[in-house]
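Down below are the structures I want you to see.
Just so you know, all these numbers are worked out from the coordinates, no wet-lab data involved. In this text, all values refer to a predicted model and were calculated from it rather than measured experimentally. Cβ atoms are built from the backbone, for glycine too; each structure is taken alone.
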Structure I
Amino acid sequence: MNQATEKSESRDRIVEAFLRNVPFDGWSNAALVAGVRAAGYDDSMGLRAFPGGMGDVAAHFSDWSDRRMLAELESVDVDTMKIRQRIHTAVKTRLTLNAPHREAIRRLLSFMALPVNAPLAARLAWQSSSVIWYWAGDRSADWNHYSKRGLLASVYTSTILYWLADAADDEGDYPQTWAFLSRRIDGVLRAFGLPNRLAQAFSKGRRPFRGLKGSRV
């Protein structure tokens, strides 16, 4: 095992142990110290593993969640699915895997809501959205690359908020959240389709709003 892999695995173990303490100590150094000890390391390991403090912990938790999601999705036959189904499946999988850590995620959102953490929150939402789009088959390199990720980031973050306020059914599932997710995906796909149709119309020299009363294009 190389040094980078060993470091990543030790960070994984610490984060997993840390999450169990967050409901009691918040997204804090106290929870990190408790997690470090529970993972079998001495207290100095917290600073060595996460020199950037709680922001580093948040970033690694996001990366850990993305990797777990991708591992779970390996058994999915993505080629038989439509785009909206692929996105829905990926987001649902990520949230389902993190269901045991709902309270920790609630505390994480409070931490991310601090103005100083706004750039980090945006970056992590973007990265997770990019991971999902790449798994879904997107290889775009033009403006679509950025617009798709920006739209999915808004879908994902709003779905997290809905999920945290939702109540599980008798089987421990969240059907209302998944229905909300479906509506949000349908909404952004419709919004995303409009610029494409406009671009196609203009490229062919058509007036895309011809026939709409009072329109001038």
Structure II
Amino acid sequence: MRTVFTKSLSAASANSIAASQSGTIGTPLTLTAGVVTIDTASATNSAIGRRVLVTTTSADATNGVVWVVVGTNAGGAVVTDSFNGVNAGTVGSNLDFVTVTSVTPTAGSAGTTATQVGTSANGSSPWLALNWRGAPPLNVGIAVELVSGSATYSIEYTYDDPNLLQAGVAFPLPFTSLVTVALVAASSTKDGNLLSPAVAIRLTISAGTGVLRCRIVEAGTG
């Protein structure tokens, strides 16, 4: 199996999804549009999707506020992400979104104040499934090329099946420890491998707007 894709993120924006406003528990915030598109496909971004960022000045953690974001992912499927609020700060979603249709504070004992919602500097490619049941050994070669600009990135893997999560698992748990160290928190063209069995792999950008081209070749799949 050989896969090639590109990924880049536009600059983060703190309020591109919802302008600053007070929020009521159980009531969706007013978004900047009915459906907000936060990532688009292009020649430099074939692996679309990025994280949603909630910024607030209120004591969301103390009040037990849980944020629920609903939208679509790179495959066009409807996805829902829930994550705990923080006190007077920012918190990002666990999942990557392409569009956002609602952002709602839930479960808290008090509403939120001066809350705005936008995009963070983080985003991942969709998970790429590996043939971990194939003939041994599983050996995955990976090259990430910094085509232009600047960006910090890591290759991540998971033991969860992104398409069939077990009960109680909301999203695949990512790891980096068994990826060649050159491909963790990297900021230039690097290559390496993943020698341990895993179910899926992805590229995650943690900073920058540069263009990355990722090449993944999997052997041992006979």
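A few notes on this one:
- The maximum of relative contact order in percent (Cα under 8 Å, 6 or more apart) over structures I, II, that is, the highest value, falls on II.
- Origin of the derived value 1.4 (distance in nm of label points 7 Å out along Cα→Cβ at positions 35 and 67; candidates I, II): I
- Which of I, II yields 38, 19, 17 [semi-axes √(5λ) of the Cα gyration tensor in Å, calculated]: I
- Structures I, II were shown, and distance in nm of label points 7 Å out along Cα→Cβ at positions 75 and 163 at 1.9 was computed from I.
- Source structure (of I, II) for helix-only ellipticity at 222 nm (-39500 (n - 2.57) for each DSSP H run of 4 or more, over all residues; to 500), computed value -500: II
- Structure (I, II) behind the derived value 4.1 of distance in nm of label points 7 Å out along Cα→Cβ at positions 107 and 131: II
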